[in-house]
1. Can you spot which of P, Q the value -15500 was calculated from, given it is helix-only ellipticity at 222 nm (-39500 (n - 2.57) for each DSSP H run of 4 or more, over all residues; to 500)?
2. For percent of Cα pairs over 26 Å apart, find whichever of P, Q sits highest and give me its label.
3. When distance in nm of label points 7 Å out along Cα→Cβ at positions 124 and 148 is calculated for each of the structures P, Q, which structure yields the highest value?
4. Looking at structures P, Q, which one was distance in nm of label points 7 Å out along Cα→Cβ at positions 60 and 84 calculated from, given that it came out as 4.8?
5. By the measure relative contact order in percent (Cα under 8 Å, 6 or more apart), tell me the structure among P, Q with the highest figure.
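None of the figures in this text is laboratory data; all of them are computed from the coordinates on show. As the structure is a computational prediction, the values presented were derived from the model and not from experiment. Cβ atoms are built from the backbone, for glycine too; each structure is taken alone.
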Structure P
Amino acid sequence: MEKELGQIESDSVKIVLFGPESTGKTVLAKALAAYYKTGFVPEYSRAYALMKKELQEVLTEVDVMPIARGQMELENELAAKGEKLLICDTNLLETKVYAEAYYDGFYNEDLTSYAIKNTYDLYFLTYIDVPWEADEVRDKPNERESMFKVFKMALIEYNKPYVLLEGSFEERFNLAVKHIDKILKN
């Protein structure tokens, strides 16, 4: 197994923003990290996709595992700093869901194993009730509803604790803070 996909031992409370593209995950993750003055784990796949685009290359299934390793490297670097709380813009389960959707049922045993085994205290599933915004890497404006269902089913299938975030940014932020505060008190 690829040990690079595992989480290092850490006492950090880990929160994941999870869902289809252009549903406010990054904006909310950054806002939560700023509010709690804590670590923000960015989405490695975005930087990777932009780098490939600069090289005029297209992402393929060969890129899935480098993306997964890069994501875990970012997460583990921040966890090693001893942050009490980590806000993760994504995780391996999201990488797995996207890989399966984009690459016709892509399967990698190591990715699947660690996507299920790595633990997070709570997932915030972001709903598609915000306007889709085009950018350099987003490409599925017409598949938001079906992608949302796939993300939700992954959380249910693997019994991951989650809260649905919908509505305005303020509504999402306030609900997220309420749930994070509850976890931090315990």
Structure Q
Amino acid sequence: MKIFLLDRNCLISANKLYRWSLICEISKSTKEIIFIGLNPSLSDSSFLDNTTKKIIKISKKHDYGKVKLINLFALISSNPEKLFNHKNPVGYLNNNYIYKNLKHWSENKNCDLWLGWGNKGKFLNRNKKISKKIMQYNSIRKNNFDKPLGPLLIKKTIKDNPIHPLYCSDDSILQSYVW
């Protein structure tokens, strides 16, 4: 399946070490989804890596028009192991972008949240810190809307983390995350 994008916007740090977000408009549907992964690989305004292509394919199958990719760690690397040896793999603005996107999700019924950081998300307890924020914004979302969808995932890993989409089929079904 060839990936066709209507538009794409990438926010990268001035030193090109961190990607804060990547937004892809994939159809005219008004539904949008925010994906929280582990760390950005090489996708940007002109190139899409395999993980981003997989996220777009799954999102398109679920009739989303816009996909926004953010991550627990903003350090750009095609090898997640580099996170473990970097002095600041989270990135100085990353939490701001995560919280801004969680706020957007909590205020927009037509926006869903998909988690897929895999087992390496436990590094520096990022999975727990961000999950706690997700729960706070999910409570706000529940107050704002009647029976809104909570966070989504494809499935959990053996170690109880939301599985990384690269290890899933293009036909994967998004389902409710059970804490």
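1. Derived from P, not from the others.
2. Largest one: structure P.
3. Q
4. P
5. P
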